[in-house]
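In the part that follows, the structures are each spelled out as structure tokens.
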Structure I
Amino acid sequence: MASNKVLYCGDATLETGACYLGGVMTLSRIGFDYVEMDARFPKRLLEKDYQLYLLSDYPSRNFPAGAMKTIARKVERGASLLMIGGWESFHGLIGGYQSSDLSPVLPVQCLQKDDRLNWSQGLVPEVVSSHPVLKGLPWDKPPLVCGCNRVNPKPDAKVILALRKLQIKKGNLSLGQESLPLLVFGSFGKGKTGAVTTDFAPHWVGGMVDWGAKRVTAQAKGGKKVEVGDHYVAFIRNLLLHFLK
């Protein structure tokens with residue numbers, strides 16, 4: 001059995017992009033093992049039973065043959081899987097999950113082409129379905145994010161949050177009609193599954209990293225110290241605890 005509840009793979013290193021999620025988990029006292037984005041997935045970790053497999057900017061090509069099938073079976077038996085967006089997630093630029101053994105596990109269907117959307121004027125989160133992970137946070141004053149992966153929710157999945165494009169033209173502000181999935185929940189066998197289509201680290205995270213008036217300092221062991229907003233911390237904590245219950 002794993003002593004830590006979460007296996008976190010991706011986001012470069014704990015001294016770079018992974019310092020955000022790693023810092024929040026450390027602050028929230030959520031134990032995790034970590035695999036760097038460019039590292040080959042260690043087969044020995046398949047012998048452990050994690051409660052949550054957290055993939056964020058971790059290319060599917062890093063998994064050895066059969067590893068994703070093993071993780072899929074663990075989710076089917078009751079573990080959780082959460083994928084967070086980025087260039088190495090979903091299809092992305094080099095994510096490659098659209099044809100992987102984890103594709104049936106995800107609550108969303110990956111596109112068969114580059115799915116990255118960068119939007120400099122900001123993407124606005126909006127609540128689609130009520131859920132405990134949203135409680136206590138001011139979604140009537142949401143933060144802007146700067147990009148996401150385009151995905152299609154599966155028929156039995158539940159969209160919790162969506163994104164709409166903020167459009168600024170000659171000083172006039174409007175929201176685009178297209179609704180893009182941001183947070184999607186599903187299940188696979190006995191396990192919980194989730195997809196967050198934006199990133200929790202720069203650059204796609206945009207203003208979400210500073211969401212909240214109170215400043216919070218967080219640092220994972222061996223990682224860089226970060227200063228973030230308290231609502232950012234609360235949202236990620238709520239999200240992770242949903243998969244660890």
Structure II
Amino acid sequence: MAADSRLRLVSIYPVLLGTYGDGGNLRVLAMRAKARGLPVEAIELDAGEPVPDGADLYVLGGGEDDAQVAAARALRADGGLGRAAAKGAVVFGVCAGYQLLGSVFPGSDGVPEPGVDLLDVTTDRLPKRAVGELLAVPSTPGLEQPLTGYENHAGATHLGPHAQPMARVEVGVGNGTGDAGGAFEGAVQEHILGTYLHGPGLARNPELADLLLSWAVGSPLLPWAQADIDALRAERLATVRGRR
């Protein structure tokens with residue numbers, strides 16, 4: 001955290017990267033931090049504004065192809081996100097935001113576009129677009145509960161040796177890559193995490209939100225009773241599993 005003890009959260013280009021409710025991820029993080037008594041400074045960064053490199057946690061959402069390319073080019077030119085990650089900041093990307101954290105992804109015309117190269121992943125095209133509910137069983141330390149969300153993407157994301165899958169798919173497509181045991185979902189590399197979970201993903205997966213916050217503050221968070229959220233999650237899990 002910052003020297004003045006505020007937890008600094010930055011949503012990067014939410015107008016370009018904020019589809020399917022992803023803008024709500026910043027609000028979820030801020031709310032859950034404040035519920036534990038943590039002072040929070042939450043910033044929504046417009047495209048073209050310099051990315052501050054002194055924040056604790058950065059979030060990027062999904063977006064259309066042209067918006068994704070524009071965001072990636074702006075971030076490469078700016079360099080602030082890379083400097084922040086090098087200092088140990090937490091970075092969380094969803095869908096387009098996940099893909100552009102890697103080394104390459106497909107542009108709108110099909111030509112490979114360089115990413116910001118913070119996460120050891122590459123993305124190319126799925127044979128068929130993935131649309132629908134996504135349910136995955138986590139394999140990342142600190143996550144125990146099933147992960148749920150909505151996916152809508154045409155990208156197949158391949159993990160390099162420095163990244164680990166966040167979870168294994170139970171329902172849906174996720175990364176669209178894996179082995180005979182099933183497909184993987186998401187990628188984790190140190191304190192950088194990418195996923196295809198929309199919804200917004202952190203509202204539907206509070207344990208994931210708390211994991212990101214714990215990385216940012218450097219210690220586990222205090223427990224928080226949330227019976228209403230647990231009830232909604234149980235209903236969603238039952239619905240998704242019942243569709244198989």
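Each value in this text was obtained by applying a stated rule to the coordinates, not by laboratory testing. Note that the structure is predicted; figures quoted are calculated from it, not measured. Cβ atoms are built from the backbone, for glycine too; each structure is taken alone.
Check the numbers for mean count of other Cβ atoms within 10 Å over residues 77-84 across I, II and tell me which is largest.
I
Can you say which of I, II returns -4000 when helix-only ellipticity at 222 nm (-39500 (n - 2.57) for each DSSP H run of 4 or more, over all residues; to 500) is computed?
Considering all the candidates, the number was obtained from I.
Computing relative contact order in percent (Cα under 8 Å, 6 or more apart) for each of I, II, which one ends up highest?
I
Tell me which structure, out of I, II, gives 56, 38, 31 once Cα extents along the principal axes in Å is calculated.
I
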